[in-house]
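Next come the structures, one after another.
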Structure I
Amino acid sequence: MQADKIIEGMQNKNADSLTEFRLRYGPLIHYILKPILKDERDIEECFSDITVTVWNNIQFYSPDKGTFTTWLTAISRNAAFNKARKQNRINQNEEPIYETTPSPCISPEESAIKKEQQKLLQKAIGTLSKDNQNLFYRKYYYMQSTAQIAAELGLSERAVEGRLYRIKQLLRKELGGDNDE
């Protein structure tokens, strides 16, 4: 079934389209989840959550803003990171909060600075070649291991590490940062 038909069926709440969605996009979603969530049960739970999220929010997908795969990838990645954060909070021992404990909330100034830094980084990433952008996003956005990237690209781990090092150097230069490590 074509992506357009799956989307249309999901918008019409056709259960068959949900089955088709899981068959067609399940491998992509699992591919995104595995580097972030290590436990298979967490991956399956997150996959189910993503399926429900897409089913309930399919009306918000807009082809004008990007492809369905891009929209789905963003939802999957965010769901995986949210699940991982939740797991980390549950697994950590709670520390007592004292009056001198700094607030975990960021100030409006810090938020504005962070947004500006994100814009500058996006612009700098845009100056990279498509291959380098792909490598950068696989490592630092999708959190794939160097071994996985190397195996999928047919490179040695050392070659991937070298390219990542050069990419970081290019980004530092583009951002006006220090070239020393």
Structure II
Amino acid sequence: MTPRLPGDPSGAVLVDRILRVDHAGEYGAKRIYEGQLAVLGKSPLAPMLRHMAEQEAQHLLAFERLMVERRARPTALLPIWHFAGFALGAATALLGEHAAMACTVAVEEVIDRHYQGQIDALGLEERALGETLESFRKDEVAHRDAALAAGAETAPGYPVLTQAIKGASRLAIWLSERL
């Protein structure tokens, strides 16, 4: 377990923050795939995108249930993530299949680290929630790996594109934890 620093949330506050941000993240991921499918729905990537979208929808449903059980409130930013997620997915898809895959790589790399940090922070105190997060983390890593195998790194401007998306993802996480 990661040692807590003064000011770090713990207990119910930590769980509330985790559920809020992860619900927002899975909602945003669902919208990214909806945006990508709106553009690439008839492309060779469509079956893979649909599979990833279905997994994100399952994650979202799990967080919706957990939020009700734990009486956690959703982020106030969901209307923004509704638009921003779809726009990001559609915009990267319009740049081409490889750019859409670069988007997936960028988002999933941030989420992999994000989930791992949460799992470490929860430790043994919230074993069931940690196991759920670990299961979802593995799905996200599989999405990243599939996107890399689909040629993400050959997208024009890959380093710049992925760094911009990673920065936006980290900002969305920070905001959604707090608002």
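Looking across I, II, the calculation of helix-only ellipticity at 222 nm (-39500 (n - 2.57) for each DSSP H run of 4 or more, over all residues; to 500) that yields -28000 traces back to II. Have a look at I, II and say which one yields 19.7, 59 for Rg and Dmax of the Cα atoms in Å, as calculated. Label of the source structure: I.
Here relative contact order in percent (Cα under 8 Å, 6 or more apart) was calculated and came to 31; which of the structures I, II was it taken from? Corresponding structure: II.
Taken together, the values in this text are just the output of simple stated rules run on the coordinates, not laboratory data. As the structure is a computational prediction, the values presented were derived from the model and not from experiment.
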